[in-house]
Structure P
Amino acid sequence: MPTRLLTFLRLLTFLLLIVPAFSHLCGAKRVITGDERTELYLPLISGKRVALFSNQTGLVGLEQKHVLDLLVENRANVVAVFSPEHGFRGKADAGALVADEVDKQTGIPILSLYGQNRKKHLGEEAMSRFDVLLVDIQDVGLRYYTYYVTMCHLMDACTRYGHEVIILDRPNPNGHYVDGPILDMKLRSGVGHLPIPVVHGMTLGELAQMAIGERWLNEGNACKLTVIPCLNYTHKTHYELPVAPSPNLPNMQSIYLYPSLCPFEGTVVSMGRGTDKPFQQYGHPSMQACHTYAFTPQSTPGASSPILMGQTCYGEDLSAIPYKKIWKRQMSLAYVIEAYRCLQKQGKADGFFTPFFDKLLGQTYVREMIEQGCSEAQIRARWKDELKAFKRQRKKYLLYK
């Protein structure tokens, strides 16, 4: 055998042996999201009129091309786009009404499901435009994050009109644990739609399957659902989002702290909206006796009128807490309890909680136990058994280890 050929074969053998080992040392394989698996879903929508439910998070693969552009390039007949809270570009304030528009690049109409025409867009006029709904949107795995609620409304509407729903699944950045109280359906609202814990630990594909299987939807319990699953993903995967899912969740620190700091939205305390650290700090003007750290909320894009705007708030900066410490604490009530106790010592705790707090937590007992002086451990013990039951209940709907 020629020397050069022998040397080449030896080098090739070495590479075949060393590359897999090196890849193992470097970590897990890259997560492949559902929208990258075009070979699985493009045939399903061929020859059909397609509606897309997505926003700025619908980016595909390493190229980060928007799924709408990918569909158009592949000659899919996309006739409409449905947009959620914050709009198709993800820039509107939380809870703000978003107007309908037309995508400048493709000319496809964008129908807002967080605007004045929401009910209309879930009715016959909009539903008669298409045959199949494609879902590609990044959720963060919290019961009070509204994207899954909008998805459920669309599933109900699609069932009424005989449309199939295809979910291009994405990882859940908070999918590595389950925590918090399960929603009392008497408190069902726009920030709580299904009887699930605050942190449910499921992807949208898994959650949709469970909603159908447990007959939790209003009309969509017979929804024709197909889930295009991710590859190389498990519930222990710590998946970092390539783009912010909404204006006030700008980084992974905010996404990991969101389960613990969002309850402040139902109090008089700021959780950093209108600053460069939303959902990474909290404070109130009357908490100076307990804290020296301070920040001042201002009008900013995505938070045009934040609570306590222009007022110096004293509290705690959580922006540098290591991820592992946040994961260990899971959904922590310690911050809300600390703020309440601080104001209580000064006789300023009256009116601390707003009615929105119960809607966010999904139960009244959390607020009541805090007011009664209970510890975080005592409150967490209250939901321990129901979480165990929920984990058993959801097991058959999981798509990933």
Structure Q
Amino acid sequence: MEKLKAILTTSLLLAVPVCASAQGVRARLEFGSVTDWNTPASVDAFFGFQNRQSYDASLRLLWDASAGPFSFDVQTILTYDAGDNLDYNATLAALFPAPPPDTMFDLTYENADGSLVFRVDRLSVGWASDNVVLKIGRQAVTWGSGYVFHPTDIIAPFSPNALDTTYKPGVDMVYAQVLFDSGADIQAIYVPRPMVAGGAADWDSSTLAAQASLFIGDLDAKLILGQDRGDTLVSANISGPLGGAAWNVEYAQWFLKAGGNANTILANITNSGSLFDHNITYFAEYFHNGFGVTADVPLDALPAPLVARLSTGNLFFPGRDFLALGAQYDLTPDITLAPNAIISLADGSALVGLQATWTIDDNMDLQLGYTQPIGANGSEFGGRETSAGSGIYLRPASELTLKLARFF
């Protein structure tokens, strides 16, 4: 089976470039470097990875086409990684149970040491009429309205501190949308998943959800009802204008399969203007994580519902209350600066960063990113202790990234 999978994926890899002259084929080539460093009391240092240097390259091939009411979308990505992060990630992965599969089919091939990975990231066919859209296969869907936190984006959300959000990971699903003349719509998704890799679809590992969007005067409202990995979600979102700004409030209630419930609250406001005769857009966002706990709870004592959400990638921080601040400042028409900060309201620790993007031309960008955790050991971003009294803390590393992306 492994040999057959390798043959099939390699065949796809070879076949897509052959079609490069066909209409709709595009490519994105990236080269990057990542430098990480951490404190002597960190998990990184305990395993011998206090300072790391890594390099990566990726080639994404994209092809789409349409024929009458039908549309087709295929994307493959080939990545190569070298440096310390390969061994670091393998070491950390061995410490924790394997996370549940995020999608139904395994369309990934990697070599023995994991440095070379090929993945089919989109593979879907769609059909559309004037007011109905149907799509089946590997695709990406984004719900929710957060700038940094995405509690109701239940299908492969980006982490709050993600620097590259160009392409959301594709997931195998069935998607349907009904559009109304008023501008309202209803979307529904079914994401089958196995309990373990290679298994049959399991209801308690899958997602079935619907989102309704409607307008109430100047307000935009969204309602979500669904089941995600055995838990039931009910959420309401409303947004609207406030002078020249825009605001948004979202409340979500989770009814847990294991018993009990948890809620999340999201509120943000964004505005734009000028600073020293240059354009600026800025925002503030509050997030309450009802699954979360205070930073004095060690990693090995986190409650099971929180661990489950962390393992599936629906939550990324185990704390409870956060404030995110960010801006995008056009230093020149070609250079943009994006400072940001995520602050734990419980203890004042923070994860601050700055991203600079230079648009070299219409098809080439150079990005520089810097992230720095601030806080003492035992705080949310200073580091949560692995177990009580261990003196070893899991904390984000300080990180410097450089990426050159070319689209053609």
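Things to note:
- Structure (P, Q) behind the derived value -10000 of helix-only ellipticity at 222 nm (-39500 (n - 2.57) for each DSSP H run of 4 or more, over all residues; to 500): P
- Per FRET efficiency 1/(1 + (r/R0)^6) of positions 38 and 334 (r between Cβ atoms, R0 = 35 Å, to 0.05), the highest-valued of structures P, Q: Q
- For 159 (volume of the Cα convex hull per residue in Å³, calculated) the corresponding structure among P, Q: Q
Read-outs throughout are calculated quantities, based only on the coordinates presented, and are distinct from any laboratory measurement. Nothing here was measured: the structure is a model prediction, and the numbers come from that model. Cβ atoms are built from the backbone, for glycine too; each structure is taken alone.
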